[in-house]
Structure I
């Protein structure tokens, strides 16, 4: 079903689920995971190789990762902690903590600011924004829906919050977008499938999503992938993942979607997968 094809990269050195990933200068950084693993690694998609890096300052599951100003920001994981990794110096630095602690949130960067979308924690609908020049956080407009295990991307100057859930017993296919000029969220076009704990990226001006968990009885895990075309305002199916996965990390690089780790059983962190699945649209 759908277009595109999947291939495999070199297996991850640390098997992870509920992890976070981000790309900087051709390196894909991988952090966090169940069990509070502190291992921090980088994948080179051109060489299909892995490199071990200095451990995380704190091992968390359900963290968020994003790149801002040449540094990799590691946030949340059930805390308000914020750390920045300098790839040149290979060192971590603590930054100002978030206003509200988060887990299972999504991190994106827009106009040289870091945004934390959704997740669990105090005031969990609030959008949080970090200004690196001031090393300070502010709280912006609230999402219309509380969303944990949410995915988020930036497209055409707006932040898209996709899917997620509100704890066990719910699963969302809904989408909303944030306009920073108006500090306002607006309803978007829903995905075909409900999904939480999934991956989302932007490739060539389109949003791609894959995998995810549905904790509505009977519990299930998705292998479906979809693509949103803003020109037609429609979602369509892409080729299915090679297996059902949730708790994954995803990033785009040179026109492909890279999906890392995850677990294959619903409502479980097992069995954990160490695969790198690569979608060529």
Structure II
């Protein structure tokens, strides 16, 4: 069963899945609720908070935690009970950093940054080498206007694992916010170079290069990333746009044909090919 939730048909699948007799299907639906808009997410998924299967309830409360308070009814008994159950389930493993990390993420989704910060710090206390806690702690500090503290957290993480692309990427974005653009570009470049799976960091770095007036370098970065992520459509779209902007029509058209092979059903891609082929 496809539960992507990114179009009306898929959303209808989720609506049916939350009522499915199979608890595995209901749990998968609970995990996919986040693909829905907040009000629809609550309307479709709130019944799962009272599901007879515990794993379904826990998956649902995590997905529904980020529904804004104005959408989620105040003092909803089923939500509060499921939230307490989730916290209790994590505290069963309170000696593990992962449990405190999960609690921190849950509190952030609920809009409780102070409690999230406490949980992430507890995760680090339990395991000094648990890098995700440092990264998310820096994110809490960003949300509370303390990027300088967040920088210290990320540099602590780099001291533990200097070749981690996520930490370099996170530090690069933080340095952009602090206006330290040269340092930021170095970090974003390092994240792109260290990335071995996917093209997320390369995409961000290429946009930063393009926006700083280095479009040729952006194209080179995207081309390198395409080798390891040949099916990334956003990467291909940027290659088309950036090449076209520089007047490299033949290259833009070649990349457009590559995208067209991946998305033959997309009329926008076909129009792009026609425009590049027939344009002045």
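Laboratory data are not the source of any read-out in this text; all were calculated from the coordinates shown. Note that the structure is a prediction, hence the values are computed from the model and not measured. Cβ atoms are built from the backbone, for glycine too; each structure is taken alone.
In terms of distance in nm of label points 7 Å out along Cα→Cβ at positions 96 and 168, which of structures I, II is highest?
Working: I: 3.8; II: 3.1.
Structure I comes out on top.
Here relative contact order in percent (Cα under 8 Å, 6 or more apart) was calculated and came to 17; which of the structures I, II was it taken from? Before the final figure, lay out each step's value.
On the way: I: 17; II: 7.
Among I, II, the structure yielding 17 for relative contact order in percent (Cα under 8 Å, 6 or more apart) is I.
Among the shown structures I, II, from which was the value 64, 46, 31 of Cα extents along the principal axes in Å calculated?
It must be structure II, since only it matches.
Name the one structure among I, II that mean count of other Cβ atoms within 10 Å over residues 136-143 of 21.9 was derived from.
Structure II accounts for this read-out.
With distance in nm of label points 7 Å out along Cα→Cβ at positions 40 and 240 computed per structure, which member of I, II shows the largest figure?
Details: I: 3.8; II: 2.5.
Structure I comes out on top.
Hey, helix-only ellipticity at 222 nm (-39500 (n - 2.57) for each DSSP H run of 4 or more, over all residues; to 500) derived from one of I, II reads -22500; which structure?
II
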